[in-house]
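Listed next: structures, encoded as structure tokens.
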Structure 1
Amino acid sequence: MTMTLAAQATSTAHAAPSSLPLSSLLEPASIAIIGASRDTSRIGGVALDHLRRLGYRGAVYPVNPRYAEIGALPCYPDIESVPRTPDVAVLALGADEVLPQLRRCHAVGIRAAILYASGFAEAGEAGVARQAELSAFARDSGMAIAGPNCMGLANLTTRAVTAFATTFRAFPPQDGPGHVSLLTQSGNVCAIVYATGRQMDVGFHQFINTGNEACLDYADYLDYLAGDAQTGTVVGYVEGLRNGPRFIDAAARLRAAGKPLILLKAGESEAGSSATQSHTAVLAGNQAIYRAAFAQLGAMQARDPAHLTDLAYLAGFHQRGAGGRVVVASVSGAMGALSADLLSAAGLAVPPLDPALQQRLQAAVPEIGGVANPVDMTGNLFNREGLAYTVLDHLAADPGTDVIFLYATAYLLDRVAGELIDVAGRTSRLIVVATTGEPASRARLAAAGIALFPDVARAAQALGTYVGWLGTAAPTARWMALRAQSAAGAAGDMPDASLNASPDEYQAKQWLAGFGVPIGVEAVAATPDDAAVAAERIGYPVAVKVLSPDIAHKTEVGGVRLGLADAQQVRAAAAGIVASASRAMPQARQRGLLVQQMTNGVCELIVGVTRDPVFGPAMTVGLGGIFTEIFHDVAHRLLPVDREMAREMLSGLRGYRLMNGFRGKPAADIDAAAAAIAALSDAALALGDQLGEMEVNPLMVRAAGQGAVALDALIVMNGQASGGESHGWEH
């Protein structure tokens, strides 16, 4: 089996989202289980046991000709015998039985189904064919079908648990409604995050495992959750997305509604990517582009399942204000220092307290240790009642404090819990407590709006990610508006000149210039003598290059000469270029020579656009030379990119200091560079689906106020060979 075949099995499966009855899957009022079993250890018995034991109030119809009844429920020999049409049918059947049974379900009016069975696109050529047939049935019937190869679903608010995950026995759902919805492409990850979340008292609403996504994909579920009033936070595990544009729209809706989207992406390593492909037959994709997309959409990105759970937990305290300035209070000087280090490493500021506040603290509680930040409350918490309240109340009143971060052992925390709760009642600021052991006061502290973590490092890491997310609403909304504006105006933005189906460097530059990409003084020459004439007109020194749509990397074929100072050098270089390129690539089409005025600058940039198979056109910007080739110092964004975003990309590079007058060198014209980057984005979008890849390398950035110039450019149209390997931008 190839991944291409697997992708084809699902590429055209989905009906229009508005026509899919996802509510029947996720909010069912009645459930049929086909293949039900009395054995609560079998998949046909686990979900039935969950429904009974957890108190589902809807109608349940077991279907299995082997039984007359299961427990207190009548069991029906076939789906046609069920007295009322259920909202959803759960098929606990083998792969070969799935499609015939689905046709029978559709015939009796069932609009949704959940498929446990494996043996589809993840299982070889026969499975790919089976999944393609299933997808075609879903498209034609309009049924909402979850899976196949999935653990099932669970609405933990209504107790409509159709998943065969036994974790619900060990970790029952919370009493009352939950607000965190799990959406994963792995049943085991779904179960793990649910279990660890319940241990931290996270209240879950939906538990969704998408399986192979033959009929409904990740973005379909995400779109539903974005509009679901009960869902306040979405926690997701992603192996690979099939519908990037729909995912973008759904994620942006979540961010606009203030609903955190927290994602863990698998496939970061080569081994992880390979395992992902074999798991659910989906390409893991370009990880750098995934990370950039998630960041642009305002999604929190988790590092591991524990971090994912911690973020889901912390998001539950969103009603409290937070920011990047953290004050640390601790019962241990060492743990206070360690907490400050971990918070700083997580991107948070731990600034010294205002001197006036330090004086007030020393006057109010002279027996404490340091008061600069961290504040060392020492072991005097044992001896003086009210010490914790006094310290924390002063900190909560400080306008320079966004978050209070407290470390205390479980025993001491229980001693001062009342004081801490009183402070929480007087402030709207977020209070995060890291402790060791299991405090008896956990429930009281949570009810007072105090976040409690079992580990300092986990608390710091979660807080850093969460605080970073708080500032993403406006940038995400701005980019979505820019995206909509770009889509609406695309047809009117084409320059007058048309672009050759196989553009060479000169044609590529002329096209880019029509959008505002600055290009230098240059001319096309047919012969070495013509090149010399052009050089005289342009002015020395000049560069001469081979002009061919088939030679992307000119230096590799001897197709470039630089710093030519007179006509004789130009003629000799031009003749040598033609001969060298002809020997190296005899099949390449040569359209003459390009004579170009030499120029200097502060730094060189590489600016490229590639077409990501999931998200579409994406831009990469990096400093030239070793910064890109060795240090992989690049920034990525989905298009469109405007000047403000271009500046953000540049400022995010590790080598950005070199553009700002490092060690006495002149500062680069960052405004001109940003304008050129934005113009390249416009040019790429104007080509639409015709574009394969586009690159300016280098973009020479001159000193501030002197502009920038594209010294070389490449445009590869879809279906055109690039003449060499492109930069994969996988960093």
Structure 2
Amino acid sequence: MEKKKKLRKTLGLWDVYAIATGAMFSSGFFLLPAIVVTSTGSAATLAYLIAGLLMVPAAFAMLELATALPRAGGAYYFIDRSLGPAVGTIAGLGTWLSLVLKSAFALVGIGAYLAVMPGTGGFIEPGTTSTLWFMKLLAVALTGVFVLVNIVGAKESTRLQKLLVAGLLCVLALFIGEGLWQVSAMGSEEMADRHLPFLHTDNGIHGLFVAVGVVFVSYAGLTKVASVSEEVRKPERDLPLGVFMALITTTLAYVLGVFVMISLLGQEDLSSGYAPVADAAAELFDWLPGGAGVTLVGIAALFAFISTGNAGILAASRYPLAMARDHLVPVALGRLGRFHTPTVGIGVTGVTMVVFIVALPLADVAKLGSTFNLLVFGLLNLAVIVMRESRLESYDPSFRVPLYPWLPVLGMLISGLLIVEMGWMSISFSLAVIVLGLLWYLRYARPRVERSGASHYIFARLGRYRHPGLRAEFWEIIKEKGLRDDDPYDEILHRAAVIEVDREDGLRGAINKAAANLAARTALAADELADRFAASLAGDAVVVGEVLLLHLRVAGTEHSELVLVRCPQGLDLAYAADRGLDDSSIGDELYGLFFLISPEQHGGHHLRVLAELAARPEDPGFISSWRSVKDHTRLREILLRDARFLELFVGEDELTESLAGTRAAEIDLPPGAFLAGVRRSGELLEPRGETVIEPGDHITILGEEAAIEHLYQRYVAPETVE
């Protein structure tokens, strides 16, 4: 059977920061100030600040959902799994279109800055029809380039992203620093002339609200980060840290940068140009020869637009992938190419960007993208409430929205208010997307989808229907995320008792022995524990191959405790079947049983430890090692978490080919690591110094976390080094 391809986890903290920062700059800084000043006057600075602050509830909601459910598709996946596939279809389609619109807007902006840069302005005349089409054709060409870059791989794409963002931030720091220095020398009359009236004379406060809504398109980078959360190696740490670093950086740059632009140019001149930052740079750096200041800012603008276009295709292409996995769109859109990237999804995203670039005016592109982003941000806040109130134990975010439920409710109100202020054209676009998404769901997706969202778990509390598949799906995500740094998995494993049982003891006998051991260590009643473990066979038991995991959360214990039971001859399943265990997913016999108990109040901790225990029997060769290892210390080491455990298939790729023909004693292992086992043709060998590693061998290495990480980067994923 063909192995299912997965997205590679290659993204780290600075990748997250670069994607979010690059996506939130570009048009928001280099094009939108002129449009925003036209709407609200000097209050544009306030519009950017308000938009940044109002983004906080949506950022909190997105981070809680992303750390709980790091999956491709981001906002689509969160909304689908909370509110159900009908709303998920609408949100997925709309968010994908919004990201495409945002990216198209950014790439068209490249031409606007080429038109004013020294060296290109001579043959590109601003404000003409020919210039507009030059901008659009250039954007089309760049779209093709970024499609190819993204097909090659997410890490390659974000490596380019980090270089672009670093160059952009250096130039912006120079622009803002020099601008504030010159503004500080201006007189009060000159400043009043540039900044007054504060609000637009005709539009008033309504113009400010419209401007805030338009500026929201500048903060859509947060949605882009969520869509690649599946490819982040440590989402529970890197997503919150990277997003808030980016949001603070971007908000400060927007507010200070727009203030400098208005101070240097005044409202009228600023609102009449194609490239407001370049116009301000001409005033700011007039002391540099040959228009060098404008060239420098133009280069920064190119970096910003390129980074946004690149990040936009990277993020938007994950939406067709996620929806294809769920059978909401044709499965062809979810196919991964040779580089483990969604090739078809990237291509469709690129083609749609080209259509928007050619067909839509600039201002309309910005407004249309903003409106649906506002709707999605509101739905994300609603999704947090639904997930919390569903009380699914397997919903286990490391970041939680503070001031719950008031902050999510505030986030929904903010989104609704700003949508109303965006105007009928933008609202009509959003309504059209909703109708289109609903029709697509009813005609295409509904016959192919059986699942429901977490909202049904709220109904289940009232005695109504819930879909069991959601719980199982979230359980798989917990297994994939692994342990948190403060989970005492190693300590629990170190304290674990190991019990050997014979086939004659039977499953009930094994349960009784494990319960007696736990009762002696926790002062709990052995008979009660045994009965509860037996009763859990019909519901909460976890089956992994030929291993059965029974777990309870009990009052009267302060710490998690574990008992490992081994039966090398195997245990019969008749007792388990009589007690209601579904044995369709288990082997013919049981060779291992794990018994875990935890305090009642430690639900998330209990599930993460249980998930880590369940992950180990899935490793190739686990059962053969489990049955043959004689030393109980080595038996516990087999269950060590991934950070302390590495299995390599020799000759699987070029990275491991060098191990073939090497004596075990000659393998270059870092301090703190040792070769624990060699499996050859299904037989487990105890490695000795003279053992020669052969192609096709599975070798198991145990060790300290730093040593295993070093070997992982050497033999598995050297490209993940930060």
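Could you figure out which one of 1, 2 the value 13, 42, 34, 11, 0 for P(r) over Cα pairs in 10 Å bins from 0, in percent, for residues 69-172 alone was computed from? Attributed to the structure labelled 1. Of structures 1, 2, which gives 16.7 when Kirkwood radius over Cα pairs in Å, for residues 565-668 alone is computed from the coordinates? Derived from the structure labelled 2.
Here semi-axes √(5λ) of the Cα gyration tensor in Å was derived from just one of the structures 1, 2, and that gives 53, 41, 18; the source is 1. -12000 is what came out when helix-only ellipticity at 222 nm (-39500 (n - 2.57) for each DSSP H run of 4 or more, over all residues; to 500) was calculated for one structure; which of 1, 2 is it? Source structure for this number: 1. To which of 1, 2 does the computed value 17 (relative contact order in percent (Cα under 8 Å, 6 or more apart)) belong? Answer by label: 2.
Bear in mind these aren't lab numbers, they're just calculated from the coordinates by the rules spelled out. Everything numeric here is computed off the predicted structure, so don't read it as measured data.
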